[in-house]
Structure 1
């Protein structure tokens, strides 16, 4: 599936978190090359049900290919065992805006700023979208970049 998205830094001081659903996400990276990342993800939904995924993202920039398959908990555990670094953990809140879902990620690590992601059906739609005024500077860092930061790791 093609993923077309933009990411921005955001000031969360005005957000009423009590009115938003939240899910917790822990993700770790199995492999990363210049244009492909392979990761595992555990998602805990608001009803405390957990789901596990193996995800592959290919490409760079705002338009990439993303493949995601749900895996069993036992498979997740085997894959997680191979990863020495600690996972990137975040709370994700969904905010509806102009027919789109804004995904607000708040990381448990204080060194990582909160970010929002918004996905589009086309590059044209992304370029012509009227973004909310509370969006800050566009974020060019990927979640993999954040993973490296929290692990003080150079990726090799």
Structure 2
């Protein structure tokens, strides 16, 4: 088959179309790839550039919208997660004054809230045991001093005052 029909006869595009209609066996619709001339190629390049600019603009708008959306969503997700953890664990983190009691006999430390509820319990640490020894020594020393003062007062008293 020839690459170009009726090309050498100097016919216009309309005349070629009429000749093809008169001589063809049938007509049908067909999608095919058409070679572009320089003018058509330049038009496509301009269309491509315009489309690329519109896409970049829309993607920038989308990124800004997503950033705003995520900024609004972040505190909600945080609150949701915190509430879910509270519900699942049936406990709530609180910051309040607590009272620490040392049980030297059991070697334990109990932490109580203002309602007297045990909120934490652990083994006594070595430095807490040492503190206990120091407290006992101080207490013993204080008792000795008091005894000595008492004896001194007793000795300085006259026999009439002792009765």
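Every number here is computed from the coordinates shown, using simple stated rules; none is lab data. Note that the structure is predicted; figures quoted are calculated from it, not measured. Cβ atoms are built from the backbone, for glycine too; each structure is taken alone.
At-a-glance table
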| read-out | value |
| --- | --- |
| Label whose coordinates, when Cα extents along the principal axes in Å, for residues 72-111 alone is calculated, return 54, 20, 11 (choices 1, 2) | 2 |
| Comparison of 1, 2 by relative contact order in percent (Cα under 8 Å, 6 or more apart) - largest value held by | 1 |
| Read-out P(r) over Cα pairs in 5 Å bins from 0, in percent, for residues 32-119 alone, computed value 3, 10, 8, 8, 8, 8, 7, 6, 6, 5, 5, 5, 5, 4, 3, 3, 3, 3, 1, 1, structure in 1, 2 | 2 |
| Computed -4000 for helix-only ellipticity at 222 nm (-39500 (n - 2.57) for each DSSP H run of 4 or more, over all residues; to 500) - originating structure among 1, 2 | 1 |
| Structures 1, 2, by FRET efficiency 1/(1 + (r/R0)^6) of positions 40 and 144 (r between Cβ atoms, R0 = 35 Å, to 0.05): label with the highest value | 1 |
| When mean count of other Cβ atoms within 10 Å over residues 64-71 is computed for each of 1, 2, the largest belongs to | 1 |
| Which of 1, 2 leads on distance in nm of label points 7 Å out along Cα→Cβ at positions 56 and 104, largest value | 2 |
| Entry that produces 3.24 once Cα Rg over 2.2 N^0.38 Å is calculated, selected from 1, 2 | 2 |
